[in-house]
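Engineer: What follows is a group of structures, each given as structure tokens.
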Structure 1
Amino acid sequence: MLSSHDIFLALVAVHIVTGSVGLITFWIPVVGRKGGRNHRRFGQLFINALLATGLTAVAIATTTLIDPVATHPHLSNHDVFGDPQMISVIFGWMMLYLATLTVNLAWHGRLALMHRTNHAATGTPVNFALQVLLTVAAGNCLLQGYWSDQVMVMAMSLVGFATVATNLWFIFKPQPRRHDYIKEHIKSLVGAGISVYTAFFAFGAVRLMPELALTPGLWAVPLVTGLILIIYHQQATTRRFQARGATAA
């Protein structure tokens with residue numbers, strides 16, 4: 001019979017494969033020509049990879065919460081992460097939150113462009129359920145960070161609340177303009193990339209340099225990079241559509 005550690009390692013192996021695909025394919029739509037064949041092909045691959053990565057992360061976090069010590073024996077002698085409660089907070093609840101955030105953003109970004117001619121279809125039951133799940137996951141992450149005195153965990157939960165607020169704002173927007181769908185698509189999928197890179201840096205750092213795992217600078221790198229990409233591409237989209245409007249006029 002497989003132990004919890006064996007199951008954990010098998011899930012991690014799948015997670016690494018799908019996550020690596022997501023980390024690499026993220027840049028092809030970002031830096032490549034928008035709307036082209038490669039953009040659509042690798043963009044879809046990126047979305048599918050992130051959905052698979054997020055779902056396996058949910059399973060990994062669940063096994064960690066069930067048996068934190070057995071799933072992370074390499075941390076047993078660590079000053080900070082050797083505490084089973086801390087393992088549960090960081091590798092359980094925190095990972096569960098980031099996994100939910102990734103799935104939420106990938107799915108919402110997919111719908112934003114898919115239903116650009118039928119706005120009501122973006123408010124599917126699945127999409128609304130993902131907003132509820134992310135709100136719960138973010139709220140729990142905030143509480144877990146407060147109870148364990150981890151400021152970074154509490155700070156990261158704010159991204160989830162902001163994501164739900166902006167997603168719902170778009171879903172209930174009465175008459176979105178055509179380029180609003182593209183901007184929402186950009187926000188969500190670049191945001192999903194931020195989530196995956198954040199998890200990669202944070203959880204990967206624990207294995208290589210545990211003392212850097214919860215430093216603000218490490219967590220800020222993907223967040224700042226992603227925000228710059230979102231702002232740049234959203235502004236470029238606005239300028240492009242404004243130019244088209246002026247030409248038509």
Structure 2
Amino acid sequence: MRPPPLRGGIIAAGEGSRLRAAGFGVPKPMVPIAGVPLIESVIRNFRAAGITSLVVIVNEAEQAVVDWARARFGDLDLEFIVKTTPSSLVSFREVTARWPGGRMLVSTVDAWCREADFARFVAAAARRPVEATVLAVTPLVADETPVRVEVDAGGRILGLGGASGDTVTAGIYLVSERVRTLDPPPGLGRLREFLAWLCRAGEPLYAEVIETVVDVDRADDVAIAEALALAGRVS
């Protein structure tokens with residue numbers, strides 16, 4: 001029996017307050033990197049990996065993002081959740097509960113990387129055991145509060161959020177069917193806390209490296225991502 005087709009999810013419900021404070025006068029998903037809005041970059045990544053059914057969560061102030069994306073990507077099966085959530089974990093659970101069965105690939109809207117790198121991650125993650133959840137990690141630490149990842153020689157994640165590890169989480173996840181249906185314990189507020197709980201609970205977590213992923217939260221992050229985007233075009 002063939003597994004169900006891999007579907008995707010995008011978490012884009014954050015307020016983007018630091019980017020607004022830095023003078024970006026558009027919703028965070030529309031902040032451009034070398035002229036391309038973040039939401040477009042992420043959707044292109046999914047399409048490059050062969051994933052054409054996506055659910056996207058945006059907050060209630062971002063209806064314009066929904067309208068823009070529908071017009072821009074009429075060839076894709078896009079479903080939107082318009083809901084202001086209290087945390088990244090709630091947004092993650094809204095997205096991963098959307099379709100029944102199988103694994104699901106989820107990206108935050110601010111995880112900027114090149115299309116080819118994203119597609120390679122998806123291919124590598126898909127080779128891990130079907131019951132595993134696979135996190136993209138990167139040695140490029142462009143984050144004020146990075147979540148360090150400690151792994152063994154086989155790529156199994158041993159610890160999340162501690163002081164050890166040469167890579168950090170990159171905001172891209174291949175989520176197992178089991179993890180999609182788990183109820184987290186009370187008191188977890190952020191997605192990073194949920195991931196750390198999964199690790200402590202012995203859930204099979206693996207890491208696959210993407211060399212350059214930028215977590216775009218600040219003006220400095222935009223500059224880093226734009227330099228990488230322009231360098232890729234030149235090469």
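Bear in mind these aren't lab numbers, they're just calculated from the coordinates by the rules spelled out. Note that the coordinates shown come from a computational prediction; the quantities given were computed from them, not determined experimentally. Cβ atoms are built from the backbone, for glycine too; each structure is taken alone.
Engineer: Here distance in nm of label points 7 Å out along Cα→Cβ at positions 56 and 224 has been calculated and equals 3.1, so which of 1, 2 was it run on?
Structural biologist: It must be structure 1, since only it matches.
Engineer: Taking FRET efficiency 1/(1 + (r/R0)^6) of positions 24 and 152 (r between Cβ atoms, R0 = 35 Å, to 0.05) from the coordinates of each of 1, 2, which one would give 0.85?
Structural biologist: Working through the options, I get structure 1.
Engineer: If distance in nm of label points 7 Å out along Cα→Cβ at positions 40 and 184 comes out at 3.2 when worked out from the coordinates, which of 1, 2 was used?
Structural biologist: 2
Engineer: Right, something else. 1, 2: which one has helix-only ellipticity at 222 nm (-39500 (n - 2.57) for each DSSP H run of 4 or more, over all residues; to 500), as calculated, at -26500?
Structural biologist: 1
Engineer: Name the one structure among 1, 2 that relative contact order in percent (Cα under 8 Å, 6 or more apart) of 18 was derived from.
Structural biologist: Source structure: 1.
Engineer: Here is a follow-up. Name the one structure among 1, 2 that mean count of other Cβ atoms within 10 Å over residues 8-15 of 17.0 was derived from.
Structural biologist: 1
Engineer: Taking distance in nm of label points 7 Å out along Cα→Cβ at positions 16 and 216 as the quantity of interest, name the structure among 1, 2 where it is greatest.
Structural biologist: 1
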